[in-house]
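Right after this note come the structures.
Only the coordinates and a few stated rules stand behind these numbers; no lab work does. Computed from a prediction, not measured in an experiment: that's the story for all the values here. Cβ atoms are built from the backbone, for glycine too; each structure is taken alone.
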Structure P
Amino acid sequence: MPGKHLYEYAVIRLVPRVEREEFLNVGIVLFCKGAKYLNCKYQINAEKLKLFPCELEVEDFEKNLLAFQKICLGFKEGGPVAQWETPDRFRWLTAQRSASIQTSRPHSGFSDDLDATLERLFEELVL
């Protein structure tokens, strides 16, 4: 029997040079409308990032990911988008864009424990 929460998730990717379309998986954003849940987890592997030709520094990516997280969690410091309703923030964060931080297409599943699912997906798809 599937878990009680229908969720959606996307993989957060760093794209060091957008024109090359190469990326490094660095995090997960997980959303559940029924539980009003939206959370993300990320970690940059600086050694892997060095393998990509890149004009940005790790600190630049960290700053951008921190802004992503503030929007995800609805912090006031995240600006106007962070004040939107949870589903709208998830859709905005996972919208297709040409930027140094992108996400995969959303995928879905069922879970009884959303925090544990976020951890599991992070371990499987990022670490």
Structure Q
Amino acid sequence: MGRLVHFEIHVDDMERAKKFYGEVFGWTYEDYSEFAGMPYFGAVTGDDKEPGINGALMKRQGPPPQPGQALNGYACTMGVEDYDSIEAKILANGGQVAMPKYALPGMAWQGYYIDTEGNIFGIHQPDENAK
């Protein structure tokens, strides 16, 4: 079975991206640049005892995504406990709304954002009362 075990977010400005994801989601980083041969920081996204995966921020190897272009790759979605407070952090740290908060009726709140590097990601707050 091909279960997702790692993700990579391509970035133009490593320090800016580390600050964004660190401030918004509390991620910490491990420098693997020496092994990767380029700027590459492992992203620790949470406690290994909880569901989820870790990933990395890596130096972008080509042009950044252009505004309005179709998604070329995968959109990572982060589970959050308080949608509105995380959205406020995203916006306060330079992120932008790509698709506003909407209800997945009876299941959750979902929305998509653009990070400081032009990448799209989602946030998801489980809520059986969402409508």
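For which of the structures P, Q does the calculation of helix-only ellipticity at 222 nm (-39500 (n - 2.57) for each DSSP H run of 4 or more, over all residues; to 500) return -5500? Answer by label: Q. Looking across P, Q, the calculation of distance in nm of label points 7 Å out along Cα→Cβ at positions 12 and 52 that yields 2.8 traces back to Q.
Computing FRET efficiency 1/(1 + (r/R0)^6) of positions 20 and 76 (r between Cβ atoms, R0 = 35 Å, to 0.05) across structures P, Q gives 1.00 for structure Q. With distance in nm of label points 7 Å out along Cα→Cβ at positions 92 and 116 coming out at 1.5, pick the structure among P, Q it was computed from. Structure of origin is Q. Here volume of the Cα convex hull per residue in Å³ is compared for structures P, Q. The highest value is that of Q.
Structures P, Q were shown, and relative contact order in percent (Cα under 8 Å, 6 or more apart) at 24 was computed from Q. Please compute FRET efficiency 1/(1 + (r/R0)^6) of positions 4 and 100 (r between Cβ atoms, R0 = 25 Å, to 0.05) for structures P, Q and give me the label with the greatest value. Max of FRET efficiency 1/(1 + (r/R0)^6) of positions 4 and 100 (r between Cβ atoms, R0 = 25 Å, to 0.05): Q.
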